[in-house]
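Some structures to go through are shown next.
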Structure I
Amino acid sequence: MSVVYVQVPGFYAEVERVERPDLGARPVVVGGDPRKGGSVQAATADAAARGVEPGMSMLEALERCPDARALVTDRRRYREMGVRLFACLRRVCERIEEAGPGAAYFELPEGPDPLALAEDLRERVADELDLPLRVGIGPVKFLARLAAEESGTSGIRRVVPSELESFLHPLPVTRLEGVGANTEAALAKHDVAEVGDLLALGAERLEEVLGNRGLELLELARGRDPSPVRATRHSKSLSQEVTLAADLVDAGVLSERIQELSESLDRRLGLEGLAARKIQLKLRYTDQQTTTRSRTLGEPVADAREIHRVGLALLRRTQAGSRAVRLVGLALSDLVPVRDPGRQLELFPRPG
């Protein structure tokens, strides 16, 4: 059994590049407003190659890459593309673990060629979504992730057990999960800069320096990761919310916002072939008090009109109309497939 990790690097920035043709080939950096001290959340590969990293200030990013286009985060856009990406992945492997924006894990049983699968995934995502995908394959989760990060221009890297030492030992110790600035500084005092150095330090000394965390890092350095792949056949829930430009008391305008949210959720259900048995309405009033109302349905729904109808019924159970509202949201849960439950997705397409 192999673990496969797939990721669209710089997901937010790549989505902007796809959905805004006017950007052309310019580097893209996504984050907060540079004039308000915003920080970088994502960057396209060409910006990353010039030193732009998540977490740095947007102003510093623009100093390093002055021709980049700086864009403010648009989470709605990224959520919708994320749903499309995961739906695309599930057409190749039905059970995946969503691992953050634009990333997922899944397990590959013995039999299919992992490298052929990786090529298939990259081609599908490029053809359907015009997004770059990198794929890592390894015996455990964190090795699969590292393999993807080390995939280079090919976008594919496989690490087999016999390669663990040559692959892991030269990597900076900061590449191990959980090694932040403080841990790095503590290890540097003992001349630990690479994963091989950490192994040479040994269990007893690591425990003295870092306690139990040191022993956990040692297991990772040995290529061991107890974390299971928590794969599911579909999303557990879907939600959509909007912060209103002005405080709203008018229930008619709130109904329009709920209609827009319902239509967006309808599209997301359609992409994944799902229906919802439970609908929840969320309101945040101008005094920051948040209230929710929900209904469990007798039959699952996947239609914007029905979602809107239930949303309005829930709205009538709130103080909307007498109290000003700043945020409105809808969440769908207890999701079930609406496609033929007996149909199994293929790892590879049928010939012809």
Structure II
Amino acid sequence: MIYKVIEPSPPDWDNFVAGHPRAHVLQQPAWGELKAVFGWQVTRVALADEKNRIVAGAQILFRALPFRRVSGVMAYIGMGPYITADDQWKPLWGAIHKRARRQHAAFLKWEPGIYINETPPDFTNWDFSASPQTIQPPRTILINIRGSEDTILARMNQGTRRKIRQSQKSDVHYSEAPKSGLANFNQMMQTTGSRNTFGVHEPKYYERAYELFVPAGDAALILAEHEGDPLAGIMVFAKGKTAWYLYGASSDVKRNLMATYGVQWAAIQWAKARGCESYDLWGIPDEDEATLESQFQEREDGLWGVYGFKRGWGGQVVRSMGAWDKVYNPFVYQAYKLALKLQESNS
């Protein structure tokens, strides 16, 4: 079949993403709009059939490399591209590379996401090589949220079930918050970042995310409060059959009420009510399960501090296909790799 290369409108692309079995929040137009506010450029390339229906495509982000001595642009495809037939790969990559070169990208970074019961793409066939840097956490925990709530709870470990039940018995109020709830959420994000020594986004980031996703029904801000005290909060996103726990925060008060467990359970209930079948806890240390289990009680650096919490929810530890790079400008790409090594040696 001969396909036509098009630049789809945001609504048309969003409809295509929503109906694709690999639908992901990072391929939504709203995600591109969010990133465009914070230093990225966004474009979309698609293939259309003889009836002008979108059958394949990708949302591509561009930004300048964040190294002082390296001048260049990186193109990035997160959790895509999407195809509906194998013969679409070749013309789609041709269109993507043409667009990336037009934007003067030195290379394209591709993070295709998780493949469990599917055959992953042949990266070397499309001239990609393993990347020295990932953008998204490559390893995560997926919770199966099919079945009744009792069935979901039964998959969890005893300690997590107990803490969920405790969170329901202390007059803690869980609710989908209006935009005004972002003030408490942002305050708790700062507290969480300081407590766990990891970076958080500026308040405007979460505000824009709320504006783009929540009114459309593709996300919710869920807050836990007790007697006027904000205790915990989650921003959960969903598209297709999957939900993602992307941002979470908690205060330093009344931690004995286990609101972090209650608010996570409320987010799972929200995702299930929306028709999701899988809940992605989004990010754990990139180690095999045996290493995770042997070291999580001893380590708190990086994502180790959250693994102890996430491991008890009865999910499956999975690893995505990682990151792969297609090089357009070898000189800039080698400078990028050298900058990464210098950054690692100085950290």
Structure III
Amino acid sequence: MIKRILLVCLLSSILFADQNAYTKEQLEKMIAKMVMLGFHGEKIDSSDKIYQDIQKYDLGGVILFDKDPNDKKKIKNIKDPKQLVKLTSQLQAINKTKLLISIDQEGGIVQRLKDSKGFINTPKASIVSTKGTSYAKNTYSKLAKVLKKSGLNVNYAPVVDLNINPNNPVIAKLGRSFGKSSKEVIKYASIFTKEMKKQNIISVLKHFPGHGSSLSDSHKGFVDITKTWKKEELEPYKYFIKNGLVDMIMSAHVVNRNLDYSLPATLSWNINTKLLRKELGYKGVLISDDLQMYAISKHYSLDDTVRLAINSGIDMLMYANQLAKPLKLETIINSVYKQVRSGEIKMYRIKEANKRIDALKKKLI
């Protein structure tokens, strides 16, 4: 009994020493590296908040959008090709550290670079998969070159969700899946990622552990896939992980009580660490879907969200700031910082996430 108590005391002192081995400034920067942040602005200078966030905290990355969702007549970040190149150049020049500049550019309804603004049109996945592999290669080669020329280096695509439920409002109905079978999805998603890699664009597989069987949209609220999810939905992830073809995966805000009785995937250790890391062997960066989506934000506080997400195995927290009132980077940092100091968020997870993000960024140099 005495030995057990001494062992617990020793481990506690080691953990306490570990989290106190860093200054406040160092730890804040480590936390900021784990954030993917949205902001408003077609151009930036040193007076802008996002400029200061990148300069002071060495922010991990940004996500860009075309329209302001609160007023679709206004532009959020992207006006046309020339303006976008200037914006990404301004962002990348702030610090010597490589900034992840990300975008949702799947094709079809999910593309922020629209042909009406001078960019190329990319067909939706459900169309591409009916036209054969040569068409797919040509389509995604052109897309990758546009992203590269625009100064973007992370694309939240391809969708590797299986088209299991034809009435799925967020995948099937929007044509975002390459097909019903894992074989078909793997075939076309592989072409997508290979063409991105040729242009040094990081592809992000989504939405783990599978959103194709859902009956509702996690943007709008709670989504339970317990009765509809099938194990086959893991097949694309198994393939990409086994063959070393994936650097980044996005979690889904879905509940699967067969995998975790109470928590959505984004906040679940059973799904993100036990299943994805330990069983499937994934070693790359795991990023959350937007944590301001109602499936998360309506049910969890900021403190609970960041604690559960990071401890579950999430490496990057996405706050896209698509709401009327943007969430400040300092608010996120402060929430994580106080919980690391209290021991509620494990310091080893901060170090582990930073190591993975650093390795990812080195691939872009």
Read-out Kirkwood radius over Cα pairs in Å, computed value 20.9, structure in I, II, III: III
Label whose coordinates, when Rg and Dmax of the Cα atoms in Å, for residues 70-149 alone is calculated, return 13.2, 45 (choices I, II, III): I
For distance in nm of label points 7 Å out along Cα→Cβ at positions 246 and 326 computed as 1.7, the structure of I, II, III it came from: I
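All of the numbers you see were taken from the coordinates with simple rules; none came from a lab. Being a predicted model, the structure only gives us computed values, none of them experimental. Cβ atoms are built from the backbone, for glycine too; each structure is taken alone.
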